[in-house]
Structure 1
Amino acid sequence: MELFPVTPGRSRPMDSHKQRSRARGVLPRPLAAIPVHPSNWAEVLNALLIEHNHRHASKQKDVSFKTAHERREFLFRFFRAFNQRHLHLDPRSLGNRHVQSAVNVWLTRGLAAPTIQTYLSFLRAFADWIGKHGMVREAGFYISDPSRFRRSYVARTDKSWTARGVEPGALIARVSEYDRYAGAWLSVVSAFGLRVKEAQMLQPHRAVVPLPATELAKPAVEWYLHVHRGTKNKRPRYVPIDSDVKWRAINLAKALVESEEGHLGNPAYPSLHQGRHRFYNVMKRFGVTRRDLGVTPHGLRHQYAVDRYEHFSGAAAPVRGGTLTDPSTDTQARLALAGELGHSRKHITSAYLGPISRRGAPCGSSVEEEAL
């Protein structure tokens, strides 16, 4: 039974209003008027998606275009698989036996725990749509060995570029010769620990702000990079511009963007999706993938994190074999780093640095985190 959706992020999501209006245009009748029968599965699912797919599963807000698109793709593949195999399932009749069947297939196919948990979260949201709240359980309910689904958000290996033998400056220079915009993205990701989307949407002329504009309680320098466009959970932050490397990255970005309100997106690719698609194609060309060089653009954010931790603490990060055992120094360094990365809790830094230091315990000890 084929129960796998397309790879998340590979297809272009429609704008939510276009998606709903287009689907509404082909909907011949309301959900209540559609008889419960497997042959109507696509029509039923489309009606449910129109009504609910823009909503967050647990919060009073809308989801991103990407999430709505991936959830839609998954659910159509999921129910199509059942009905193509003559298992006759109207989406409104979804039950735990169907979920169990799907999990069995995913386990047989060797899907990773995070992937299965993502799929279950999609099904959990769908179950809420059809009034079956709480029906879809956590992954451990469906497998014989729940321990394999304990997710650890603590880095066990150094994911920075230098740890893989890749010198960031040299490779970024080569990329810049081929594509100035891709090179500029990598430069600001490397210099400031940005996410790729944040780099793409950065407005270099407006993002550089003086200290008085930040209203920071404990300022460190006179100038900061205001990162707020494209951030996770729309959480803004100020990253200190405290090195020549950072100023060079900013000046390079400004040289590419002519207008005050312009961002680092390549004007030859007008949509954000097209721009990122071009960027990752350039990355493949230069081997910036796990399969080729063993590094990704996000690895530069890891690079920034481990280097910055050493700057703040005076010791190497745990993933680099650091032996810092003073919890107060470790905490201060992690809190400073978390703020620069756009997080609010020191525990999140474990995903970049490794386990939190405990007095009397080696930094390499095992720690489990609930969420990143």
Structure 2
Amino acid sequence: MMPCKVVLAAGGTGGHVFPALSLAQTLTQQGHEVLVLTDARGRAFEVEKQRWEVKNINVPNPNIGGVLGKLKASLHFLFGYFMAHKIIRNFSADVVVGFGGYPSFAPVLAALFLRKPVVLHEQNSVLGRVNRLLSKKATIVAKSFKKTLGLEGEKTLSSLTGNPVREEIINIRKMPVPTLSENDEINVLIFGGSLGARILSDVVPSAIAKLPSNIRRRIKITQQCREEDVNRVLAVYNKHGVAAELETFFPQISELLKKTHLVISRSGASTIAELTVAGRPSILVPYSSALDNHQFENAMLLVESGAAWCMEEEVFDPDSLAKRLVLIFENCRTHGAMAAAAHSIGIPDAAERLADLVIQMASQYSNRLSMSDKLAVSFLPWLFLCRLENLK
């Protein structure tokens, strides 16, 4: 296989950065050259920048700042588009991979105009706004879920690759899932994204307090909380004699997952991928304000497989959660079945699958964009400016 030059376009949020970072690592290990285009938040790429070049294309969030903010975003977008066009052309890219989010729009659009094959990677079970707008002109869409809303009825080619996760999460898959036994400790891991989730701090401690004493005394809580919530949450656990470790951030979540019996969390794309690769049962509380309700759709795919329970925010209360926890902790078969189901739908080789697809597209579709497609692509910058408020 001839080495390829691959451009990765990703915004700075973890949901976009982590799969892009995994792909960058896999491609460089295979001998391909990688260039990363990201915004100022994508500092995670800088950790290994000696293995690939990183360039920033800053596009302000088009959903904030009112009329003046949107005007500023429009001007920055046009500047970013021409900057990305120049970078991709000078790099002589063979293929460009977009990971969604508004900062990826300008580089992918420039790639289309330059007649480069484009692979879009969708992390969620609902096609994101930017990917949805670009999908009809993309060479192929790489899906993380077999069922991806927004692709139904489309003529766009798609391929199931899964959502790449970190190597340390893949290594957990090789270990036995901790089993429940009558008198042993029960490890519960609770987290809610990079900043925590207040609803988990409000509901989970009270639910644990309602558990029967024979279960509650065995519980060991490891919970991510916002800084302002730590003291009050710890006070509830201490009052009811529950062992708890609380932090605002856990840098080594993989070490915690190794001994975890149950996870209670939001249902973002990266979380879902890690839970299924690690094979951990979960209770998922989708973020109700997520665009297109994609966290609910993510969660339901695990529910349908038997790997998780989904509790929407409006019904997520201490009494309901306590009842669910009793059903899991009093029946080791229920817990074991959920763990097996999670394990069965995990895709541990997602990074390799995505890398293979990217290189395949580079070799098969280079320079095949027709003139009519090129003309259509040229109108996309103006379409973007008219739809700023619809992009995430």
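Each value in this text was obtained by applying a stated rule to the coordinates, not by laboratory testing. These numbers come from a predicted model, not from an experiment. Cβ atoms are built from the backbone, for glycine too; each structure is taken alone.
Using the calculated result 70, 49, 42 for Cα extents along the principal axes in Å, pick out the matching structure from 1, 2. Structure of origin is 2. Given a value of 15 for relative contact order in percent (Cα under 8 Å, 6 or more apart), calculated from one of 1, 2, which structure does it belong to? Going label by label, the one that fits is 1.
Distance in nm of label points 7 Å out along Cα→Cβ at positions 139 and 219 computed as 4.6: which structure among 1, 2? Structure 1 accounts for this read-out. State the single structure among 1, 2 that was used to calculate distance in nm of label points 7 Å out along Cα→Cβ at positions 51 and 347, giving 3.7. Traced to structure 1.
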